[in-house]
Structure 1
Amino acid sequence: MDLNQIVDAALASATLRSGPLLVCRPGCTQCCHGVFAISHQDATRLRDGLISLTETDAARTARLRVRVAESLARLAPTFPGDPTTGILTEDEEAAEAFENFANDEPCPVLDPASGTCDLYQHRPILCRTFGPPARTEECHLAHCELCYTQATPSQIAACELDPTLPAAIAQSDEAFNLTNGLHGETLIAWALREA
């Protein structure tokens, strides 16, 4: 079973346990605004998705490429990393700069007309797992603020994503980087820049 299958199975389980408490639906785009770091494995998956989309829907691909170019133009001047490679800098100062970087930037993969993801089947792991409760590094349960609004703490805990996922994801990303001679993380706009 590959990483996507593991993640999707964990999400399906959390979704089933959440029932109506998980209100994520097509057209809800709150989590599609604000940049976040993605792994090179995620970046490769997105590029593969764009290649597939190019083969099936040229018009949609053209619109997505325009959004990528516009996003890059907005992000590059203050990018907390190397704007040529798209690799985020991995020091404390850059991490602090990233906290306040482009928090309102729409994801270039988000189709603003439909409110859906043009590369949904190829989306990054964070996109796949956002919504249901998941453990933070501090061991708190965090979830989408639009979900679980009427749930008790025990109901929220009962819907938690598989807590072994972060370690499996980190191990998979590390193996991918080692195999491909890569390091660090990037952003969706840079992942799709030359795809």
Structure 2
Amino acid sequence: MKSDEFIKKGINRIYNIFLEFEVFLLHIVGLIPIHHLRCFFYRLAGIKIGKGSTVHMGARFYDPKNIIIGQDTVVGEGAVLDGREKLIIGNHVAISTEVMIYNSQHVIEHEDFIAKDAPVEIEDYCFIGPRVIVLPGVKIGRGAVVGAGAVVTKDVAPFTVVGGVPAKIIKERKNKDLSYKLGRARWFR
């Protein structure tokens, strides 16, 4: 191994150790039962959180600097938000309990089982039901609804209601003039 490669790998390893430690600290922050204090530390770690948004207790983050959460958005208890690639969550989005949003996955057919990253975007006024899994490279369109327990493997069109494994279209959302607010943060949740 050349000395340049050795130095590059060493620097990468040190960076990853610090990132793992930051992720661990954010896990501990997620256990603080005071919403405003949690959001202060999340912002300090580089997560962009819009005005009026709340992140409930127990949320987990991977590489927080790539995570953007819009205004008046709620992230439920125990959610996993992956920031190894861009994760953009719009305004007035309801992400339920234990939702997992990933933007990195292994390529199972590759001889080295490499990781492939792809951004995830959830547009304004979406509702993501409990225990939904969103996989890398997915865009969920404005006003879309993802039913509980669904696994989203491909883009979801605006105002579409999807569910199942893998998620498939169930129907279309009739109300397309969305302007609701999700409400205030619960201080001790």
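Derivation of every value follows stated rules applied to the coordinates shown; laboratory data play no part. Small disclaimer: the values here were computed from a predicted structure and weren't measured. Cβ atoms are built from the backbone, for glycine too; each structure is taken alone.
Computed over structures 1, 2, distance in nm of label points 7 Å out along Cα→Cβ at positions 39 and 175 reaches its largest value in 2. Please state which of the structures 1, 2 yields 0.95 when FRET efficiency 1/(1 + (r/R0)^6) of positions 31 and 151 (r between Cβ atoms, R0 = 30 Å, to 0.05) is computed from it. Derived from the structure labelled 1. Could you tell me which structure in 1, 2 was used to calculate Rg and Dmax of the Cα atoms in Å, for residues 15-94 alone as 16.3, 44? Of the options listed, only 1 reproduces it.
With respect to FRET efficiency 1/(1 + (r/R0)^6) of positions 55 and 167 (r between Cβ atoms, R0 = 25 Å, to 0.05), the largest value across structures 1, 2 is given by 2.
Source structure of the calculated read-out (helix-only ellipticity at 222 nm (-39500 (n - 2.57) for each DSSP H run of 4 or more, over all residues; to 500), -6500) within 1, 2: 2. Out of 1, 2, which structure matches 1.9 when distance in nm of label points 7 Å out along Cα→Cβ at positions 7 and 135 is calculated? It was calculated from structure 1.
For relative contact order in percent (Cα under 8 Å, 6 or more apart), the highest value in the series 1, 2 is held by structure 1.
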